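Each structure below is given as structure tokens.
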Structure 1
Amino acid sequence: MHSLCRSAGALFLLVLTSLFFTDSLAAQTPQQTALQVDQLLAEETGSAPAASASDEVFLRRAFLDLVGQLPTSEEVLAFSLDPGTGKRVRLVQQLLDDDDFGRNWGRYWRDVIMYRRTDDRAGLAQGSLESFLVEQLNNDTSWSSIARQLITAAGDVREDGRNGLIMAQGGRPEETVAEVSRIFLGIQIQCAQCHDHPFDRWTREQFHQLAAFFPRVAVRPQMTPVRSFIVVASDTPPRQRRQNNNNRFVGSLEHYMPDLDDPTAQGTLMQPEFFATGQTLQTGSSDAARRESLADWMTDPENPWFARALVNRVWSELVGEGFYEPVDDIGPDRQCSAAKTMALLCDQLVVNDYDLKWLIETILSTRVYQSAAADRRAPDELPFQANYAQRLRADQLFNSLLCVFDIPDPTPQRAAANYGRASRSTPRALFQRTFGYDPSTRRDEVGGSIPQALAMMNSSFVNQQISARPGRLLGDLMAEVRSDRQLVEELYIKVLSRQPSREELKLCLDYRRSVPDRAEAFEDILWALINHADFIYRN
């Protein structure tokens, strides 16, 4: 099933086998599949995960992974005192039902789409794209439906977030299909745009056959009081073809593969064909037929790469290491580190109708997710022995600061929706520019920087909030808690979601005794905690 099946007989056998195997499966609960995952991983990798993470570590990890923020001090204490054996399952299910789940994962997928945009004006679509993703994820819309809407979208990019992916690539067919393939199939077929792929079986012809699904799509300026763009599709020949700032304002009826020997020539007319299954449309087909067919074929269980791309990406985000690395470069010529485990998760994902919440709950129920944190393994070490520590995404970090300081998001709702000049100067936007990174990047390639360190140490937003004056978190705590020891413990729970170790407690109390001014001492302690690696990383 990993190779292309071009003959009718081979394709029929592929479809028959896929349907028989899928129909024979029964949908399982996340906990049932997680047990099988644990068994298969042990068999395939020959390793067992590290000891289980403490309740404090699991609680903080689950909050950050599911809702993108820290638990409150009350939630930390309540969870630690709960003697129930099923409390981790109950916590995960509670967080999956929280509206912040959609907000956290909506921002994750927004970044997946927008970080590799080729048109900077796509920033105008970020707010609507995020809103669309948040709503869909909180409504538990299947991933196949979300993908379909993004592939077949048309309309105002400010008003309809479904247009965000096409707008991110300026409506250009080659860039659009490259991202569709990378995001939804995990296959970087764009490497075959100018020549046959150097490391995979994909050919230049297959890339341009894929691009032939999108020639009739274009992005045009929207003449309204508010600057915007619209994604349009036309099945009639354009009267004129204009280029402006490398933006495609007018589409074309068909796609032609350029002649590398003669760039001025029209090139070779390409028939729309989906490279993963060999399914084709006739030239002359309408835009609706092209994009709807591509969405159908891409999300069909007959195409295994749609499920694999989602499983691999989400597993990597939650465990810190994917079955394939990097997460968006899998393909039939790549080696999977645990093929049977991947197949199990994909089969069950299909049976559960590409339910992202089901997938996430399954992964959070596994031993490898719930294991103690560790630094990323060396290349010669066995995979999936721990849940690997990783830096917080910009939104997670900013949300965590809001939780620590117990303040609402200062970003005006209107600015967040419009992504105009006002939104670019908000504290959240500044954190996004400083701490943001492409979620598709391997986690061992995501590191800190001097601007990030300076932002945490010296930004006006942070310095204003660590003040011990009345009305601020620290000022109110100091007035309420007179014991220095208890105050240190309160700050650790508030910032790091755990009690301080004996050494940490002693260090803080020794420092407090060395500084006569209590307010100054605890401002320094709070500042040190939010700059601590345990705060900036998800362990």
Structure 2
Amino acid sequence: MHPKRSTSLEHRAGQLAALAWRFGLPEAIVFSMAGVTYFYNAFRFSLPTGYGGLFGLMSEEILAGRFALPVDVANYGPGGIPFAYPPIGLYLAALVQHLAHVSYLDYARWGPAFLSVVFVVAFYWLGRATLHNRGAALAAAVLVAAAGEVFGNQATASGVVRSVAGVWTAGACALAELAYRAERRRAALVIGAGVLFGLLLATHLSYAVVGALGILAMGTLRGRKSWWRNALTGAGILSIGVLVSSPWWGTVWARHGAEVFVSALQTHGNTGVLSHINEGLLAVLKLAGGWILNLGVRWSPAPLVGLALLGLGFAIVKGRWALVGWFAAVLLFTGEPDRYLAMIGSLMAGDLIAEVVRPRIQQSPTEQQWPNARLGQWAAAGLILSVVWWQGFKIARSVEPVLTNDDLDLGAWFQDKTPQSAAYLFISSQHDLSEWMPFLLRRTPATAPWGSEWIGRYSVESRRFDRLGECADAQSWVCVTAFLQDEGLSPDYLVVPSAMDPLVSELEADPAWVAGYGNGTYRTFTRSLEG
């Protein structure tokens, strides 16, 4: 190629690249990638993926009470639980159902997808605030949109609440970081961060713990300069959050007492190693060591795990102590931390990728600088991020709804043909499907862990559910009978998947039970009068 023509092409390429960078084309591409991942299943299926029946029943209780905070919610627990759950996400679900005239199942199908895209946008701005680099923030946004743990918790039906919490978490931490750095309008940023943290507290307690740890880490692990001012700033943000959320927790406290919060905090491993502090220092250190050695084992996709762990190492080497401290605190002091660690790991991995491909220029490339801006390295980074995103998209594409029309028909029959006081036993080891059943049937399950944390029975109900699942997997009526006797349970109805032929045959031969409704997926049995 002629040298002048080559220079001209490079000049034009530089102009186009500079314009694309200036007008936000990279952001549009990243957010579109997130949209493809999160909306794919909403378009593909007519029913939501994942589980979220408890949230559905709660949102309908809000609607039934004309948006007054309900006192309790029926069936779950089992037997009903106090309405102590942080309600912002539930109120949003109820509001959309009311204004758009859609069912909860429709909202659970579309709402989490939309809110998850909003979360990625908020997470991008968190990256801009904490990493101080636009390219690093873009890379982090791609990675978090690919994280399987984030998708499973926020873009499926349970994302009715969790995706909202994710937005508040990213927003509160981003404004907190800006507040720590601000020389002017610091008070406005503190108030803004505090309001978002208050919304977070009133949306999801576990995410609120993660957000609080992030806010504190950003303030106290910045170095010795302005340490006290930052500590006071962080305390101010958290205090404003507690005050903003007080209408919710104050009402719940007045109605049900502080024990509902204590019970909830003592389940799901919500306090991390603190839950085991009574076992002694050696046991706590051994437990924490095991968590560290197994770091990333349950994350997906695999390339993200590698990048996140490399990013953690890079952050330690470079002294990014706020991110490292946040990561360590979440690992040690929260329950079920993988989704949160994947988020913070995405930030650190984005920082690493930006450092590797960082050209000699520090700002956005111009038409003169672009040919020298390490195009090959940028292309390699884009390829790596695309591969990680594709792997994450494949995870999303592999997810299918557990609900079918037969489940809806079963629910309609129960609501129409059985007394409201009836109790049922769903013989299955499928967690997500079992969680939907109280919402669909509107009857009390004989055993169910969902919601039981608010009445202090989570360990009991979880043990029962696990044991029942073993009987279901064995398809043994003898096992189920022993389970019912040992636990002192006496359900009025049994719901059995039709595919469990041995169990169905044993029940049909048992005079204590009478076969009732059935469809292509389920058989129901009613307790016999003679039995």
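Of structures 1, 2, the largest value of distance in nm of label points 7 Å out along Cα→Cβ at positions 282 and 490 belongs to 1.
Look at FRET efficiency 1/(1 + (r/R0)^6) of positions 58 and 354 (r between Cβ atoms, R0 = 35 Å, to 0.05) for each of 1, 2: the largest one is in 1. Computing FRET efficiency 1/(1 + (r/R0)^6) of positions 26 and 210 (r between Cβ atoms, R0 = 35 Å, to 0.05) across structures 1, 2 gives 0.80 for structure 2.
A value of -15500 was derived for helix-only ellipticity at 222 nm (-39500 (n - 2.57) for each DSSP H run of 4 or more, over all residues; to 500); which structure in 1, 2 was it taken from? Could the numbers behind the result be given before it?
Numbers: 1: -15500; 2: -21500.
Structure of origin is 1.
Read-outs: derived from the displayed coordinates by stated rules, not from any lab. Being a predicted model, the structure only gives us computed values, none of them experimental. Cβ atoms are built from the backbone, for glycine too; each structure is taken alone.
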